[in-house]
Structures are given as structure tokens and as C-alpha cells.
Structure I
Amino acid sequence: MFELHHLSAQEQGDWLRRGEVSSAELAGHYLERIARLDPALGAFTTVTAQAALERAAALDQSVPRAAALWGIPFADKDLVNRAGVPTGFGSRLMSGFVPEKSDDLVTVLDDAGGVSLGKTNAPEFGLPAYTESLVAPPARNPWNTALGAGGSSGGAAVAVAAGLLPFAPGSDGGGSVRIPAAACGLVGIKPSRGLVPSGTGLDKLAGLVVPGPLARTVADAAMLLDAMVDGGDYPFTVRAPRWDGGALLNAAVRGEGRFQLGVMTTSPWDGEYDVRLDPSAAEALALAVSELDALGHGVEEFGLEPDDSYAPNFKVIWQAGAAGIPAEGERLDLLEPLTKWLVLRGREISARQLVRSLGALADYERSVIRQFSRFDAVLTPALALEPRPLGWYDAEDAERNFEQQCQYTPFTSFANVTGLPAITLPVLQTADGIPMGVQLVGRPGGEATLLAIGAQLERRLQWQRRHPPQW
């Protein structure tokens with residue numbers, strides 16, 4: 001039987017503009033699904049049903065129908081402030097915090113006509129690559145609820161995969177959009193540093209963290225990313241001075257071009273930890289290579305030059321980034337062991353050490369861009385391992401926990417360090433029904449190329465037709 005969530009985000013937008021469904025009806029459809037299905041999934045930490053329905057009912061008076069996301073539901077990640085709605089940051093430390101002011105990204109998506117239904121589940125301060133905090137139920141993978149959804153945008157990924165949202169914004173500082181997208185069978189995009197005005201990354205330590213979309217199709221992800229890019233002021237940007245609104249969606253819909261691609265299974269963590277590929281990760285990569293070759297792309301095996309500086313310097317930045325979490329004295333004990341370890345280690349780092357690590361990662365950025373320069377994009381596995389069982393990560397030994405995260409996700413963080421755009425694509429479904437994906441990393445500002453390649457693979461593999469049991 002047909003239901004509204006069976007439509008893509010683009011189709012929902014078309015129906016709304018033609019008046020075949022109202023924004024209130026669409027929001028109500030998703031709110032009913034959230035109320036019925038989310039208790040077993042853990043996608044949401046807060047549902048703002050009344051506010052969403054009031055917003056939807058008043059949309060005609062507040063936002064032009066031509067706005068990019070007019071009437072389409074989404075939800076804010078619970079690391080992002082929306083005025084009057086609790087922001088938990090996945091932490092006991094922030095219990096009861098209700099911001100008075102919205103973050104820029106929230107304003108941008110509201111101005112684009114989106115209707116927020118609440119807050120999606122995130123781990124403590126977005127630091128882990130899994131979404132299993134002490135303040136909320138774990139985000140469960142819809143394809144197998146004994147497995148985790150990845151993180152830190154785990155709740156967003158669960159909501160989109162299970163049909164509780166058409167798409168969702170996330171944030172990505174080391175893979176936090178791409179990891180849960182890959183684990184839950186979605187398309188996830190980390191844009192180039194500087195592309196999204198409300199989250200350039202330039203105000204973050206080492207420029208790591210940027211917002212990005214999670215969606216079931218390449219075009220839906222591009223649609224949401226276009227809305228992120230179109231909003232706000234542009235003091236720093238990788239874009240041309242005049243942005244062509246909708247350009248990324250156009251690239252995704254057309255899906256044109258033949259490109260030169262590198263294929264890489266080495267990672268910057270290889271010298272630090274025992275990184276191994278699951279057979280299904282290798283199978284997903286081989287499938288993508290075969291399809292890309294059949295499409296006429298140039299495909300060449302490639303390996304990163306070994307660089308033992310990456311792992312220790314990335315750890316310094318990750319720890320230093322946690323040092324500012326507002327926990328002092330006894331309040332440190334409100335933090336989970338991993339977060340507390342990162343905070344305490346970060347506060348031991350000297351200014352000299354931090355400057356050296358920032359310089360070393362800047363050198364690494366230039367090195368990778370040089371090595372990638374002969375390719376239009378580089379293909380890697382999205383994840384080294386299949387989605388991890390809930391409770392798999394060591395809850396007490398923080399250093400072991402960090403190692404496990406790197407072994408699971410060795411291919412994502414270097415795109416944040418280099419500022420390069422990256423997209424994960426759910427090319428494979430295992431015999432057990434678990435999604436496995438690949439990642440494409442592009443040139444600076446090369447989102448359109450990644451979307452074009454992704455659209456070509458999507459047309460051949462039809463992953464948008466695969467759905468978990470909740471669908």
C-alpha cells in the first residue's frame with residue numbers, strides 16, 4: 001500500500017507545491033510513524049509535535065512556496081541549538097539545557113521552508129563513531145536492531161533509513177555523517193571545508209567539523225545540501241563568487257560525465273592500528289569498481305604514501321577539541337569514560353604541541369591533495385567492518401575504545417583533515433541484509449563530480465528500492 005514516506009524528498013516537495021498534500025498532513029504522517037516506530041529504534045531524543053504542526057499550518061504566511069525545502073519535514077541533530085527546544089549534546093552534563101537562540105544552520109533550514117519535527121539522537125558531544133550514550137536509548141540500526149547505527153549522526157541515519165524523515169542534516173568532524181549513512185544504507189555527504197556558510201569549518205579546530213546531509217538518494221542529499229549552501233552570508237567560501245542555486249541538485253539529477261578514479265584500500269591509520277577489511281567491505285568496493293568500469297570511467301589502483309605523523313597528530317587535535325567541554329571538578333564525573341579521557345588528555349596538551357600538530361596536519365593536507373591530483377575522485381571502502389553490535393565498544397578502556405573506532409572507520413577522518421568533499425554510497429546489501437558502502441573523495445569544491453558519479457551508480461544498482469522492515 002502506498003504511503004507518503006514512499007515518495008522521495010524531491011517528490012514530496014513537488015506534491016506540496018501542487019497542493020496534492022499539505023505540509024500539516026505530511027508532518028502528521030511522519031509524526032505518527034515516529035510515535036509508533038521510534039521507541040524500538042532510538043532515532044529521536046525530543047519530538048516537537050505541536051510546534052511542528054503549528055509551523056506547518058502557518059507556513060504559507062511565513063515562507064514563500066518557492067523556498068527550496070518548503071513544507072518538507074526534517075529534524076535537528078541534538079548537537080545543534082534550536083531556541084526553546086532542549087539540546088542535550090548526548091551528555092548528563094547538559095541535562096536541562098534549553099537554548100534561547102538558534103544556531104545558524106537551524107535558521108537557514110527554517111528559512112528554506114523546512115519543518116523540524118524534533119531532535120535526533122547523538123552521542124556525547126558528537127565525539128564517538130557510535131550513538132550509544134548514557135542519556136538516551138541507543139540508536140539501533142533499522143536493518144538489524146541488534147546492531148548500532150554508527151555516529152555521531154546516528155539518530156538522523158536511523159530516522160531516514162526507517163522512513164521517519166525524508167532526509168536529515170548531520171555534522172561531520174571525522175566521519176559523523178558518512179559513518180552512520182554507510183551503516184544504515186544511506187547516502188551521506190561531507191562537503192568541502194568552506195562550502196556551507198552556516199558551518200564552514202573554519203571556526204573549528206583544524207577545520208574538521210562541517211554540516212552535511214543524509215538521504216536515501218543522491219538527488220535528495222544534493223537537494224538538502226543546496227539548501228544548506230544557499231542560506232546565510234559567505235565570508236569564506238570555496239565557491240565561485242556567484243553561487244548558482246540548485247547547482248548540486250542539477251548535477252545529481254543529470255548524473256553525467258566520465259572521470260578518472262583512483263581506488264584505495266590504504267588508510268592513514270594503518271601504521272597505528274591493525275586495520276583489516278571485512279570480506280563484505282572488500283566485496284562492496286569490488287562491486288563499485290566493476291560498475292564504474294562498465295560505465296566507462298578510468299579506474300586505477302592507488303595507495304597513499306605511508307605517513308606515521310597522521311595518527312598521533314589527529315589524536316592531539318581530537319583531544320584538544322574536547323578540552324573546552326564545560327566540565328570542572330566533580331562535574332567531570334558526569335562525562336562518559338571516553339569523553340573524560342579526551343577532555344583530560346586535551347587539557348594536558350601544551351600550546352607548542354598543539355601548534356606543531358596543526359602544522360603537521362596542514363602538511364598532510366597538502367600531501368594528500370598532491371597525491372590525489374591526477375584523479376577526479378578517489379574510491380575507498382566506506383567502513384572497514386560491518387556495522388558493530390550494540391555494546392561492542394569498550395565502555396571503560398578509553399584508549400581501546402578509540403582504537404576500535406579507528407579500526408571500524410579508518411577511511412573517513414582524513415577527508416576532514418584535508419577539507420576535501422566526500423560521499424558515501426550504499427552499493428551492497430549482504431546476504432544477511434546489512435548495507436555496505438563505498439566512499440568517494442573529491443577535489444576541493446568537487447561536490448558536483450561526486451554527485452554525478454553517485455547518480456550513475458544509483459541508476460545501475462537501485463539502492464533506493466531497498467528498505468528495512470520498518471518501511
Structure II
Amino acid sequence: MYIKKLKTSYYKSIGSSLETLNFAIPNGNIGSGLNIFIGDNNTGKSTIFETFDFLRNKSSKPKSSIVNKSYPDADAVVEIVFEGDISSVIEQFSPANKKAVFRDRIYEVDAKEHLKLKRSTEGKSPIEIWNSETDIYENVSGIDAPIKRMFETNFVWADTNPNEETKFGSSTITGNLIGEILNSFTEHSEYQSFLSQYDATFNDEASNLKRQLSSVEQQTQTIFQEQFGVGNIHFQFEPIAPSSFFKNVKIYIDDGIKTVMDEKGSGMQRAVALSMIQVYAEILKQQADTELKKPLFLFIDEPEICLHPKAQGKLVNALLELSKKNQIFIASHSPYFLSNEHVGIMNLFICKQGADGPDISNISTHGLFPWSPTWGEINYCAFDMPTVELHNELYGRIQEVTEKWSIPAIESFFEENRVPKDKSWTRENRGEPGSPTDVTLMTFIRNKIHHPENNTMLTVTYTDVELKRSIDTMISILRGIA
């Protein structure tokens with residue numbers, strides 16, 4: 001079961017017109033479940049993450065702090081559509097008395113199971129579940145807790161203490177990591193020996209503990225029989241699951257002073273959490289799917305914090321591996337985080353500030369090139385950073401589309417599109433300068449990039465403003481002919 005769509009309105013900075021977001025779903029291929037939101041600060045990246053948390057956990061904050069301040073009379077609304085093997089998740093992780101509620105509201109699209117949920121700030125704001133037969137959302141009592149069990153979210157926030165993710169609960173990264181080890185440990189002779197000793201200590205009639213408990217059993221049984229009738233009372237200690245022990249495990253860090261990780265700075269705690277994510281990815285890489293596991297939804301806000309560019313690249317590789325089977329959501333404003341060979345297979349959302357709140361578009365499906373997104377394209381669309389990489393890509397793409405492979409041919413094409421020849425270029429032949437030639441700004445910059453050895457033009461350069469103007473011109477032309 002994975003998150004297929006998110007639709008939200010009036011939640012914090014989000015206005016009324018944010019388009020429905022469609023997410024990448026794991027299919028076993030590297031990077032298939034990785035969804036990245038990239039953009040400057042205050043463009044809605046973290047807010048999108050908060051909508052998932054709001055739907056699952058509600059909010060203790062007053063409505064006025066959740067609803068967009070420009071629409072004080074509106075209600076914040078969050079809708080999520082799940083897709084995948086929903087029936088199996090319900091069967092394994094939903095309580096028996098709620099399974100029918102969920103099963104009856106599964107609907108199919110393109111032969112795939114879907115389930116739609118909503119929460120808003122209206123009234124008591126319970127989770128509502130969509131009924132495809134009536135085409136309305138229904139408030140079914142008691143479904144909030146089962147949904148939490150099926151929809152486990154793991155957040156590593158940029159501005160809060162990340163130590164929750166390094167605790168050993170069953171739904172955390174650390175818990176999943178240890179769980180992989182425990183699956184094999186339960187079959188080990190050491191564990192079986194422990195269970196035998198445990199039973200002898202707590203349940204054997206001859207044990208010291210059992211002898212002390214026997215008097216309590218007898219007294220309880222006597223009162224019970226006097227007041228309620230025949231019946232025997234017996235205390236039985238059930239075997240302890242290995243995972244129970246790990247809930248009390250603490251991580252210690254010795255950086256000159258050995259202390260519990262909780263007492264270290266948030267930067268160090270965050271580094272540990274991100275390190276464990278990478279270890280978990282390595283373990284999953286070596287495993288085959290043997291059983292249905294509870295879906296893991298991992299949200300990391302600004303993973304580049306405290307990481308140098310090379311470390312960011314290593315973390316990306318781990319997340320790409322992890323996203324083969326799990327859905328990963330990243331919010332970042334670091335172009336270095338995306339500077340790797342797999343950038344073309346990531347599902348990238350560009351976040352900009354629009355007139356009615358954040359404007360979020362999927363560059364993976366609406367990019368400039370058949371091979372979008374590229375590093376230069378991401379930098380320009382997300383951060384308004386013109387780069388020579390993007391300039392080269394645009395120039396080459398226009399040549400490819402128009403089949404104008406020579407400089408004179410492409411220059412004639414630019415002229416036909418009313419681009420002036422307002423720059424001068426002097427070509428060199430074996431170091432000897434020829435006559436200056438009038439060229440367009442695009443070709444001038446292209447020549448400067450491709451011919452740094454030209455001594456005649458060494459001191460004649462272009463500005464960042466001109467680079468941006470050239471890129472904008474080519475984007476306009478490319479969109480007109482594509």
C-alpha cells in the first residue's frame with residue numbers, strides 16, 4: 001500500500017489552487033519510490049510533509065494556526081489516495097472489527113486497488129473515508145486508530161530533535177533495522193535457551209517467584225469462588241517477544257564524552273538517524289521479499305543539513321536503494337543533493353512561491369527535455385540559477401529538434417525567430433584570428449563554453465544576466481517548436 005495522490009487546500013501557506021500531486025510508487029527498481037521536493041525556503045516543501053502528519057495524527061493546535069491566514073473562514077482539507085495491495089494490508093494490520101469497513105470502501109482504477117481518506121479542520125475533524133458507491137466521504141466511528149496502524153509515518157524534521165527516529169519502536173527506522181536482525185535471531189539456539197530459562201523462572205511451580213505468587217493466586221481464587229462461583233485462578237507469564245527488549249535500548253555516543261545520544265546536539269542525533277537509514281538500505285539490498293511488511297513511509301526534511309556534498313551523494317544512493325520497496329519523501333534546497341547519475345530517474349517536484357501560496361510542479365513529467373530532469377534544469381527551475389550545463393543542453397536540443405547542426409544553420413534559425421545578432425565573435429584558425437562575425441547571444445555563449453582556448457576572445461565574456469537572458473530565449477523557442 002502506497003501513497004498515490006495528495007490533494008490539499010488552505011493548509012497553512014497553501015491556498016485554494018494547489019494541483020493534485022501524484023507520487024512515484026516502488027516497483028522493485030532503483031529510485032522507483034523516491035519523491036523529492038526541491039526549492040527555496042518558504043515554498044511549501046515542509047508544509048506538504050505536515051499535511052501527511054495532519055491527516056494521520058490530527059493536530060493539537062487551534063484551527064487558526066492551521067488554516068491559511070488569507071482565508072480565515074475556510075477549512076484546511078487534506079485528502080490522500082492509497083494504491084497497491086490494500087486488501088492484504090487491511091487483512092494483516094487492521095483489527096478484525098474494522099476490516100469490513102475498509103474492504104467495503106476499496107475501489108479499483110485500472111485494475112489496481114485504491115482507498116481514499118480525508119481530514120479537515122471542520123468540526124471535530126475525524127478521518128473520513130470515501131465511499132465510491134455514494135461518492136461521498138463518511139465519518140466511520142473508530143477508524144482513526146486502525147489507520148494509524150496501517151499508515152506508519154517516519155519523520156526526520158530539519159528543525160526538531162530527531163531522536164524519535166533513533167528509538168527502538170516497531171515503526172521507526174531503528175526499529176525496522178533491529179527487526180531485520182530479530183527475524184533470524186528467534187530461530188537461534190541462544191534465544192530458545194533463553195525462553196526455556198524464562199519459563200522456568202516465571203512459570204515453574206518450584207521457582208521462587210512462583211511460590212511467592214501462589215499465595216496471591218489462592219487468595220484471589222477464594223474471593224472469586226465465594227462471590228462468582230466455581231473457577232480456578234492461575235497466573236501465567238507469556239513469552240516475551242525479542243522486540244520488547246529493544247524498546248529499552250539506548251544509543252550511547254562517545255565523542256570524548258560518553259553520553260546517551262538524547263543528550264547530544266540535534267546535529268549529531270540527526271547524523272546517527274541518517275546513518276541508520278543507510279545501514280537499513282544496505283540490509284534490504286541483500287534480502288528478498290519473503291512476507292508482507294507494514295508499509296514504511298519515510299519523510300526527511302532537508303537531509304543535506306550537517307552533510308558535505310560527497311556525504312549527500314552517499315545518502316542519496318542509500319535512499320535510492322531503499323526506495324525500491326519503500327516510499328521515500330525528501331524536502332531539500334540543496335542542488336548538490338541531486339548531483340548524481342540517477343537524477344533522471346527521481347520523481348522531482350519543483351516548489352516555487354506563487355500568487356496563491358506554493359506552486360508545485362513535477363519536473364519529471366513536465367520537463368524541458370525527453371531526458372528531464374537534468375541538474376542544470378533543476379537548478380534553474382528551482383533556484384533561478386543559470387548554468388552553462390543548461391545552456392549547452394538547450395542549444396543542443398534546439399539543434400536536434402530543428403536538425404540545424406552547423407553554426408550558420410542554427411544562426412539563421414535564430415534570426416527567423418527574431419533573435420538579434422548583437423554580439424561579436426572572432427574565430428581562430430590554428431591560433432590566428434579571423435574577421436569578427438556578428439552572432440546571437442546564444443551562439444556567443446556557446447562558443448565561449450566550447451572554445452576556452454580562443455585567446456582572441458579571452459577577455460571578452462558574458463554576464464550572469466546575459467546567460468539567463470540567453471537561457472530564457474532558448475526555453476521560449478524550444479517550447480514553441482517542441
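For distance in nm of label points 7 Å out along Cα→Cβ at positions 58 and 106, which of I, II scores largest? Present the calculation step by step, with values, prior to reporting the outcome.
Working: I: 1.5; II: 2.8.
Result for distance in nm of label points 7 Å out along Cα→Cβ at positions 58 and 106 over I, II: largest is II.
When you work out mean count of other Cβ atoms within 10 Å over residues 34-41 for each of the structures I, II, which one comes out largest? The partial results should precede the final answer.
Working: I: 17.0; II: 22.1.
Max of mean count of other Cβ atoms within 10 Å over residues 34-41: II.
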**Message:** If mean projected area of the Cα convex hull in nm² computes to 35.3, which of I, II did it come from?
**Reply:** II
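One of I, II was used to calculate Rg/Rh (Cα atoms, Kirkwood Rh), for residues 250-337 alone, giving 1.01; which? Each step should come with its number before you reach the end.
Values: I: 1.18; II: 1.01.
Derived from II, not from the others.
Laboratory data are not the source of any read-out in this text; all were calculated from the coordinates shown. Here the structure is a predicted model, which is why all the values come from computation and not from measurement. Cβ atoms are built from the backbone, for glycine too; each structure is taken alone.
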